[in-house]
Structure P
Amino acid sequence: MATDLYSIPVTKIDGSETSLADHRGKVLLIVNVASKCGLTPQYDALEKTYARFHDAGFEVLGFPANDFGAQEPGSNEEIAQFCRGTFGASFPMFSKIPVTGPSKHPLYATLTQALPESTGEGKEAFKEGLVRFGATLNPEPEILWNFEKFLIGRDGKPVARFSPDTLPDAPQITQAIEAELAKK
């Protein structure tokens with residue numbers, strides 16, 4: 001398994017092959033996203049957080065996934081149109097990938113190995129809500145649901161993992177982003 005996030009091949013939402021090396025030296029918030037999820041309005045907060053910190057060396061990287069309740073059924077083109085048209089998302093988006101289970105993308109295998117548990121004040125209540133919704137929960141280190149967030153430092157090392165219910169502009173994420181951006 002790759003341990004250097006920058007060497008893991010990924011595909012942009014337009015189909016072009018790349019890696020995270022394009023983002024070397026920046027603070028990253030990697031998020032598995034979905035268009036038909038109750039958490040989809042988080043795109044708005046992701047875009048605002050991206051706009052707020054982008055000039056300081058921050059990127060939001062969106063990775064659509066259809067792993068949870070089939071809430072990302074569209075093609076990459078449909079996903080891109082939805083994100084830009086509905087939320088004005090201008091941050092980098094990547095092709096749909098599996099983020100959990102035996103076929104999970106190497107990026108998510110590396111992230112979940114590095115940070116096997118997420119944090120979030122409402123995490124337990126969120127899990128209870130998913131069970132009431134009829135969802136089967138993945139035990140950690142697997143991804144719980146759409147919109148789980150990984151914060152990556154300028155050195156390419158994962159530094160924090162936030163549960164899906166933690167909003168992208170929540171104080172704990174904002175403070176963590178600011179702390180990482182302050183490191184040179």
Structure Q
Amino acid sequence: METSRHFPYGFMQREIISAKDINTRVKALGETITQDYQDSEKLLLLGLLRGSVVFLTDLMREIRRPITMDFMSISSYNKSESTGFVRIEADHKTNIQGWDVILIDDIIDSGYTIRTVRKLLLDRDPRSLKVCALLDKPERHKVDITIDYLGFSIPDYFVVGYGLDYDEKGRNLPYIAAIDISKEEE
């Protein structure tokens with residue numbers, strides 16, 4: 001749903017996903033995960049910081065079963081571009097051996113980050129490992145990846161809101177908006 005409104009930053013163009021649509025989709029994802037893991041004794045939501053925080057916290061409130069959460073800090077972006085190089089800045093604390101792990105990310109772009117982190121986590125012997133992303137830009141994929149739980153597929157827009165940012169701007173917006181970085185405020 002694209003709408004117009006006054007935006008807090010000059011580089012913002014238009015809302016592409018409303019807060020209401022996000023809420024509806026997060027509830028549906030929570031119901032699906034609850035059903036899929038009803039027999040799991042050890043379920044871990046593992047968020048990639050910082051963009052996934054808002055999504056992960058809303059999603060975990062919609063999962064109707066015991067869960068644990070943990071985080072990893074990963075760096076692969078320089079302003080608006082994925083560098084293709086993935087660096088782990090802070091690792092998770094939970095020993096995931098034998099756990100059902102759902103890797104939570106805000107947006108899948110090239111796929112390098114998810115592929116790299118997924119490979120690392122599989123070496124740590126989880127019982128299962130699935131990927132959950134709020135957004136996916138399929139036309140930007142550089143590697144084959146599987147997203148098990150997806151919020152929305154979007155065109156190749158650079159976006160902010162609901163945890164996603166541009167140079168730390170826009171994370172706190174309740175909706176997702178496309179931006180034009182050529183109009184960045186000085």
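Please treat every number below as a calculation from the coordinates, not as lab data. Because the structure is predicted, anything quoted here is derived from the model rather than measured. Cβ atoms are built from the backbone, for glycine too; each structure is taken alone.
Among candidates P, Q, the computation of Kirkwood radius over Cα pairs in Å, for residues 72-167 alone that gave 14.0 used structure Q. When distance in nm of label points 7 Å out along Cα→Cβ at positions 24 and 64 is calculated for each of structures P, Q, structure P gives the greatest result.
When distance in nm of label points 7 Å out along Cα→Cβ at positions 160 and 176 is computed for each of P, Q, which one produces 1.7? It traces back to Q. Give the label, chosen from P, Q, of the structure having the highest value of Rg/Rh (Cα atoms, Kirkwood Rh). Checked P, Q; max of Rg/Rh (Cα atoms, Kirkwood Rh) sits with Q. When helix-only ellipticity at 222 nm (-39500 (n - 2.57) for each DSSP H run of 4 or more, over all residues; to 500) is computed across structures P, Q, the figure -9500 traces back to P. If distance in nm of label points 7 Å out along Cα→Cβ at positions 16 and 136 is calculated from each of P, Q, which structure is the one that comes out at 1.5? Structure Q accounts for this read-out. For which of the structures P, Q does the calculation of distance in nm of label points 7 Å out along Cα→Cβ at positions 128 and 144 return 1.3? The read-out comes from structure P. The greatest value of relative contact order in percent (Cα under 8 Å, 6 or more apart) among structures P, Q is that of P.
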